[in-house]
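Structures given as structure tokens follow.
Nothing in this text is a laboratory measurement; each read-out follows from the coordinates by a stated rule. All values reported here derive from a predicted model rather than from experimental measurement. Cβ atoms are built from the backbone, for glycine too; each structure is taken alone.
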Structure P
Amino acid sequence: MRPMGTEEKKQLRAEARTLREGLGAAYRAQADAAIAARVAASDAFVTSPLVLAYCSLGSEVDTHVLIQEALRRGKVVALPRVVPGTRTMAWHAIGSLADTAPGFAGIPEPADDAATRIDADDADARALALVPGLIFDIHGFRLGYGGGFYDTFLATFPGRSLGLIRERQLIDDLGKYGAQEPFDRPVGLVASEGKLLTVP
């Protein structure tokens with residue numbers, strides 16, 4: 001399968017967004033609650049001293065429950081800030097979801113405070129990163145939003161990475177659609193409401 005061109009990939013992202021938006025609110029809420037419960041009970045989450053999360057927006061899989069649960073368990077929780085003019089993110093620890101303000105693309109971000117900065121590249125191997133995506137496949141590859149931020153991050157992150165996705169947005173192989181590129185980095189785990197997949 002030939003690789004997708006930029007416009008084709010943009011079209012696939014638009015279709016994936018339409019699919020996600022079209023999922024009923026009741027299904028999304030039920031699926032998200034099941035995903036959060038599955039992740040919270042997983043060994044990767046239970047044993048992690050540090051959770052690198054993100055604040056979900058709109059119809060994304062809800063991450064707020066997992067952020068609050070990680071804080072309740074006394075874990076260090078960090079959220080990303082986009083570094084302007086780059087494809088990189090800076091991570092900062094938070095004490096609550098109130099420690100954020102709308103930032104890049106309206107996404108809630110922590111303050112740019114050197115005192116809360118976390119060096120993700122130097123994280124414990126047990127650290128866990130929650131990773132967003134429009135689509136995931138069973139091999140851990142994802143169709144992201146096109147910024148390249150998470151591929152850049154995953155290339156050097158020494159911990160474990162976990163993609164959050166609903167069953168109706170989980171497919172068998174992104175490569176079949178030509179939507180996979182050489183710099184794409186798979187996650188090590190994929191959680192849906194029905195399963196927690198460990199990527200070989």
Structure Q
Amino acid sequence: MFTTRRLTALLVLPLFVAARPLPDAKPHAIDKAHSEINFVADSRMLSAHGFFGKWEADVKLDAAKWENSSVAITIDAASINTRVERRDGHLRSADFFDVEKHPNITFKSVSVKSTGANKLDITGDLTVRGTTKRITVPATMVFYEGGMGRFRGQFTINRMDYGVSYDSKLNPIQPEVQVQWDIALAEPKPAAK
């Protein structure tokens with residue numbers, strides 16, 4: 001026999017379950033041949049263009065409800081490449097990224113928000129040289145169809161905020177660094193039976 005309390009619980013439970021979000025975000029694999037993470041750092045003598053050669057991403061997308069999506073990126077800081085080995089060695093040193101103590105640069109999203117047609121804001125925690133700051137990364141969806149897509153964007157960070165504070169009297173370096181990214185991805189194909 002049902003008590004009033006038990007009957008109330010049975011009636012309320014389906015409403016509670018229905019109100020909970022039901023994420024349908026699917027894992028996507030990165031197409032490395034068509035993906036890049038680049039940066040531009042300005043100094044008096046040069047705008048140094050570089051990229052990171054080694055990085056991994058854990059991306060889950062829900063195209064029906066972008067808010068269910070998530071992104072986590074891990075960059076091998078030692079894979080920095082500005083096409084000048086001497087400069088790259090200096091960037092790996094304690095003056096800049098200090099890769100021996102801080103081998104990874106990471107970004108982990110805490111929210112994804114649609115801001116308009118083909119536009120997203122990805123807010124998350126960026127960690128560089130052991131310092132973590134919350135940032136919002138704007139993204140443009142170039143296309144997304146059939147489980148495949150391409151997203152790109154750019155944003156600016158202040159390297160000083162992350163302890164990358166080395167400067168040169170002969171060649172002063174601007175604190176702002178522009179980060180440019182372009183990522184192609186797809187849902188993994190089911191294994192053949």
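Identify the structure, out of P, Q, from whose coordinates semi-axes √(5λ) of the Cα gyration tensor in Å was calculated to give 25, 19, 17. Source structure for this number: P. Quick check: 1.18 is what I get for Cα Rg over 2.2 N^0.38 Å, for residues 64-111 alone, calculated from one of P, Q. Which structure matches? Clearly, the read-out refers to P.
Can you say which of P, Q returns 2.4 when distance in nm of label points 7 Å out along Cα→Cβ at positions 96 and 152 is computed? Walk me through the intermediate numbers first.
Details: P: 3.2; Q: 2.4.
Among P, Q, the structure yielding 2.4 for distance in nm of label points 7 Å out along Cα→Cβ at positions 96 and 152 is Q.
A value of -4000 for helix-only ellipticity at 222 nm (-39500 (n - 2.57) for each DSSP H run of 4 or more, over all residues; to 500), calculated from one of P, Q, originates in structure Q.
Taking distance in nm of label points 7 Å out along Cα→Cβ at positions 80 and 120 as the quantity of interest, name the structure among P, Q where it is greatest. Write down the numbers at each step before the final one.
On the way: P: 0.4; Q: 2.8.
Once distance in nm of label points 7 Å out along Cα→Cβ at positions 80 and 120 is tallied for P, Q, the winner is Q.
For distance in nm of label points 7 Å out along Cα→Cβ at positions 56 and 128, find whichever of P, Q sits highest and give me its label. Largest calculated value belongs to Q.
I have 2.8 for distance in nm of label points 7 Å out along Cα→Cβ at positions 72 and 88, calculated from one of the structures P, Q. Which structure is it? Structure Q accounts for this read-out.
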